[in-house]
Structure P
Amino acid sequence: MKLASILPDLVADMEGALLQLGRGDLVAQLKEAGLARWTYDDFADTTYLTLVEGDYAERFSLYDELGVNVDMDEHGRVCGIEILEGRRLAERLNDSAR
């Protein structure tokens, strides 16, 4: 399922922040990205959305804007998103899985 369908508010917020920071190249990727899986770390209160399996090579921070880090692979493709203070998002994902 597409990330934009599952979490439209998050994608819209990220699009706006990315455009303001001159990273419009990532916006189209977010609109088309699928959600492969997600995890929640209770200790760190972070939710991690895996879009593409594999390791990331670069991290782009939207921490000041949204409390989000965007991970990209060696080819510049968005492969994951880390949401800080992610408990609420994890609860939404749990509810949507039911």
Structure Q
Amino acid sequence: MGDETSQTLAVVDQQLQELEAIAKQTNDDLNAVAGQERVAKWKVRTVAVLTQRVGPMEGQEFSKANPGPSFTNDLVDEFNDEVDFYRGRLKAMHKRLQTGEAR
């Protein structure tokens, strides 16, 4: 694995860690509305970082990705569904980058 690939993987890992911190804080204080606002701000930063460090195609793809509707009527569950959606996308991206799969 090259140095550039390691740096790119580190960027994806950092974004995952930030998402996990938002999830933990929101699940601790149970303020799902504030959590969703933090995720929205995080997504904007993540798109910019991915575009710059991983590539414009990955950044654009992540920008367009949105979780589907949730019908739980529980804001915390809906928040956790959103976090799971973005977590899954970042983990899949990490795996693709690690194995060298091109987009």
Margin query: Going by distance in nm of label points 7 Å out along Cα→Cβ at positions 23 and 39, which of structures P, Q comes out largest?
Written below: P
Notebook entry, point to check: Given that relative contact order in percent (Cα under 8 Å, 6 or more apart), derived from a single structure, equals 34, which label among P, Q identifies that structure?
Noted result: Q
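Can you spot which of P, Q the value 30, 24, 21 was calculated from, given it is Cα extents along the principal axes in Å, for residues 31-86 alone?
Working: P: 30, 24, 21; Q: 37, 19, 12.
Among P, Q, the structure yielding 30, 24, 21 for Cα extents along the principal axes in Å, for residues 31-86 alone is P.
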Notebook entry, point to check: P, Q: which one has semi-axes √(5λ) of the Cα gyration tensor in Å, as calculated, at 26, 13, 11?
Noted result: Q
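Hey, helix-only ellipticity at 222 nm (-39500 (n - 2.57) for each DSSP H run of 4 or more, over all residues; to 500) derived from one of P, Q reads -28000; which structure? Please list the in-between numbers first.
Details: P: -10000; Q: -28000.
Computed on structure Q.
Using distance in nm of label points 7 Å out along Cα→Cβ at positions 55 and 79 for the comparison, can you identify which of P, Q gives the largest number? Let's see the in-between values first.
Working: P: 0.8; Q: 3.5.
Answer by largest value of distance in nm of label points 7 Å out along Cα→Cβ at positions 55 and 79: Q.
No value in this document is a laboratory result; all are computed from the given coordinates. None of these values were measured; they are calculated from a predicted model. Cβ atoms are built from the backbone, for glycine too; each structure is taken alone.
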